[in-house]
Structure 1
């Protein structure tokens, strides 16, 4: 049995921007009168921006309105776009990996990022056509490690397969690619196989979260290598 779908996280897997995101939020929170450490940021990977902002305001017992959340989300997004417009920090080898895999597998992005930011990068890099489905924070009510986001993408890809007359997609035929333990756990909770990329967390943390395989870079992976590694355990 072969791999039929590859579901990729966005921040830290396609774009190497976790440190950028952290620095932007550190600057924003400093203007709001409080600090955020690296450890406090990394503990919240897998959250969408709204929950992330709420968490850190609650941590320091600061009041927060819906209007303020929206203001800070938009501010961070604007700052993020200015940074990546100067130099696009795509992860090593990821563009070639995506283009090669899109010729063999159904491809999805499964992220807690805002849809507009995801599409902004995909349009700038010309990668939009490589992905059959994009799941963003607007599509779900729970953040990783909940499997909700991966199951939503799975259902869409499965429906497309069956509508085209193919056999149904199986959860174990999907490989999830993540850079954070919460994402690895989300993929495993969805019954899928997982490949951890050490762009943000080290290999031991990703393996302890349940990663079936770990790599330093997607430049070392192609469709055939995905099948060799993951078809053995399907």
Structure 2
């Protein structure tokens, strides 16, 4: 099964050389599931020719806001709606979670409660799921018909499901401690409150749920295998 990765942002150069970019992170996250991968740098206006160029799609995180005026956002939203109409499955992570919601009529905003950073415990239907958070923007009004799969007091719509078609998560199952430390160093200073980053550091190294979410994503995609 070919998973197309729609790359909506890139890691800082220094982190990319050490850890790989977002497509490499998702390839590692979903390794061993029998998938093959191809990526398109949609932030740079490199789009697939058709929603059927892959068997399923994964939209990455980005430093951009879904509500901002960037050339790639309108065609990406159109692509999302086309994939929905054609029944091609889609997964969205962080910005991907947000842009799918926005494309379908939801609202994405800079959350007045501030940033969420580091290992965070989410409630997935009574199951505690611990994933790295790195965001201030979030979905503040979900699209009609979207089901809430995960939540947190700081992030009401932490994960959404769109029937059998899409699965989206605000947090980052693809991040690991060293990469997040790099983000805090290179993009956090002067932007994210120091106290939040210090609190995140105290939870580094604890067991997380990335493998469990990877398994959930893989199961979701495999439901659509022909």
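Here the criterion is mean count of other Cβ atoms within 10 Å over residues 34-41, and among 1, 2 the highest value is seen for 2. From 1, 2, which structure was helix-only ellipticity at 222 nm (-39500 (n - 2.57) for each DSSP H run of 4 or more, over all residues; to 500) = -8500 calculated on? Considering all the candidates, the number was obtained from 2. Supply the structure label, taken from 1, 2, corresponding to semi-axes √(5λ) of the Cα gyration tensor in Å with the calculated value 25, 19, 18. Going through each structure in turn, the value belongs to 2. Among candidates 1, 2, the computation of relative contact order in percent (Cα under 8 Å, 6 or more apart) that gave 19 used structure 2.
If you line up 1, 2 by Rg/Rh (Cα atoms, Kirkwood Rh), for residues 2-97 alone, the top spot, with the largest value, goes to 1.
Each reported figure results from applying straightforward, stated rules to the coordinates on display, with no laboratory input. As the structure is a computational prediction, the values presented were derived from the model and not from experiment. Cβ atoms are built from the backbone, for glycine too; each structure is taken alone.
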